[in-house]
Structure I
Amino acid sequence: MKKLYTLIAAALLATGAAAQNPSAYFMEGSTFRSQFNPAFAPLRGYVNIPVVGGLQVNMAGNIALDNVLYPRNGKLVTLLDSSVSADQALENLKTNNLLGLDFRMNVIGFGAFTKNHKNFWSFDLNVRVNEDANLPYSLFEFIKLGKEGQIRNFGTSMDSYLEAAFSYSFPLMNDRLYVGVRGKFLAGLARAKMTYDRFDVSLQHDRWAVTTQGTIDVTAAGAEIDMPAGSDIFEIGDIDFKPTKPAGYGFAVDLGATYDILPNLQASLAVNDLGFISWSKKNSISGTSTQETEFTGVTVPDDGSDPAPDFDFEMLKFNQADGRSAAKMLRASINAGLEYEVWRHKVGIGLLYTARFWEYKTLHNITGSVNFHPVRWFTLTGSYSVIDNRGGAVGLALNLCPSWINFFIATDMLVSKHTPQWIPIKQSTMNVTLGLGVPIGKRSHRIAAYVRESDKR
């Protein structure tokens, strides 16, 4: 049973698929803004500080995070922990509990305007990690109550890769339309996917009957299985890998545009991460779990409650299969925005729709924002997001770009109620974006309200 707990707890802690931080979308002047739409550009060229130049962590799902993670004795535990009662753990769970994580770290980043101060190019080297999981309610019923039943569509998926991206944006139609393209070369580091289409458990007097049907696929450099000679059965803990070099290669593209409908009204649209990674067969491990087994080891409590299982699961054992190459699409996203500027470009009102296509579900998000930029080197954004009709989150974003530094930070946690461990209460998202860089070159001429005579020299 401990193996099952470990597996599920890892999925709960590692996944929290999520959309990019919507509070940062209208953060004018930010060097990170072009990651949402390649047609965007900062106010000046830049060189990012390595590693901290652009850091983004996003967690989201269809349940509040405080229904998954619980503070106990100054630490965080998952709902699987014995200190969390069954009633408390199961109270707010859904039929399918969807959880996800996006992580992006900018290793190298720089960009600059061309001589016309309107065309903009940039290069970025990023580390990307994406994880998501589908954990059905019936799985937790079995774990917490020992309740028999049929568990369907239990699975978790993860991929990590290096992303080398070059982007270019330029004006058309007398500067009313800006078009941006980002081409990305991808080097896959590791991927893993485990799915159980069937996991049936039934209690028969003093024993459990278990029927499973599932698969596992792992691809990474140095992937191997440590198991006894002559055996073709392995467990998750038998898999070892050393992602010291790429285990696959791919390509992706981001496409974006902005259009000035009116002098003070701009529409924007972007489709990001359209691409794939082809993972190598040489570095792949595959296995299948097809079991029909009975187990003894049933504990019947004295209080008359449902019996609980206390055995090791054979479902966590897999029959080794031939590794295979696989071309996997990235988790694409769509951003569509409107922003209206008032008071001589000092206040903006924005509306943003985002969609992220992850392994088990498409996540939709609508964000309204008020954006203050009283001077051209300072932007403050406040936002409210409605996530898949499940409630919302309040966000704040700040960008500072004087002549010597570019700093930005955005989050949806600052004004939310949270535990002492900073887990938001009654909120299904948790986003943090920050970065630090050095401005270079002259200012952009894209925003007329910001252009001064000294900028044109």
Structure II
Amino acid sequence: MCGITALISNNDNIIFDLYESLYHLQHRGQDGFGISYINNHNLDVIKFKGLLSTIDINDKLTNIKSNIGIGHVRYPTIGNNTVNECQPFIKQGLYHNLSLVHNGQIWITDKLTNYFKTNKIDISTDITSDSIYLLSYLSYKFNLHETLDDKKIQIIISELYDLFEGSYNCICIIQNYGLICFKDPHSIRPLVLGCKKDNYIISSESVSITSIDYKIISDIYNNELYVFKDELYDKYSIKEKSNILKPCIFEWVYLAREESIMYNVNVYQSRLKMGEYLANKICKSIDINDIDLVVPVPDTSKPVALQISKMINKPYYEAITKNRYINRTFIMDSQNKRKKNIKRKLNVIKGLVYHKNVMIVDDSIVRGNTIKHIIELLKNNEVNKIYIISSSPEIINENKYGIDIPNKEDLISYNHPNIKEYLQVEDIIFQDLDDLKKSIQFFNPNITDFELSIYNMTQ
């Protein structure tokens, strides 16, 4: 998943705004972070393992005078968990030095590897990230030209479209030229452009723009190339807009912060709408009189549970508590870490659930670690009946676009067709896929398609 951000200005004071914007993307990556920038005409980078909040780098930033920089918070789907794997990555060239951040996942196809072999593009490095293919390709193509211009860059990115598959939001500093930004042909991951006076910002989510007092200009779409030079930018079309916008629907379900707006759809409002559709399905599927209370799994599912509670007229209680000092377990890099931290993370208020029929609302059920732990907690606290509601449809396939949804063999819905019996609950209700799509299209009907591979075995 990862989170990326970039700032450029005609002033040399962007570094602290860049750092602050990364703070608001921490939910998109917890393993490490990095910042690259131009300082005294040099292209530099600093990288760290862990969370931004645990590492004080103010003393390192104070002496940096820069008008251009990029940042990255890491959530690894490919590569080792070392500081060396943290982005941004830098590559020196004959004419042009580059620094790059990437959000997504590149497919290492035969076509791609053959191209690199044929053109003798060097990727010999101890970095195992798939992003190194993007950096190496751009370095190779840019350094075929002693001087660059926007037209040459436009052609190079257009050729990249023909070669690279997968998902990619890419921001690249070209030393002594400027900054460029482009996305994959389907715009699978979000990217937003904002500004404040002479400063421009690009970020994975709008919340990291508005939270530092910048204003939103627009979403960045597929087939668009942005070229920034100081306080000015130009936007170019990479190819004819024949590729359909297909944003990842899981961004609205779970990944994005609820304050964010993606393609004119507020995440929080879309989750309320998910709850509305689910409430209608619940009323058709079970006896509402059998429900005593509606309880969300913190935190993403809260608006969904609130709307369900309102529509079925049953009380809403946050009876499952969350340890605020434990980060997102979904994006941890091992199953052992996930299970260990789920136990640290969640607990139950017995007085609210004791001898009650409880409806638990979760954003999604992937591996099943969280929901199994919650069921165990509830049974240990002597609930009468447990109903499980998921605002996501059943996840039955892996994701190859930058989300750590594993091989289908690790997915609870794939392995257990009768999941109600497996979990030993009164009933389990998943959101219908059509209703999930409508929850977002209600606010923006121009989104006609979504990336849905985790739900669709054939996609």
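Here, each number is a calculation from the coordinates, and none is a lab measurement. Since this is a predicted model, take the numbers as computed values, not measurements. Cβ atoms are built from the backbone, for glycine too; each structure is taken alone.
Here are the numbers for the structure shown:
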read-out: Read-out distance in nm of label points 7 Å out along Cα→Cβ at positions 324 and 404, computed value 2.5, structure in I, II; value: II
read-out: FRET efficiency 1/(1 + (r/R0)^6) of positions 156 and 412 (r between Cβ atoms, R0 = 25 Å, to 0.05) - highest-scoring structure of I, II; value: I
read-out: Given -1500 for helix-only ellipticity at 222 nm (-39500 (n - 2.57) for each DSSP H run of 4 or more, over all residues; to 500), calculated: source structure among I, II; value: I
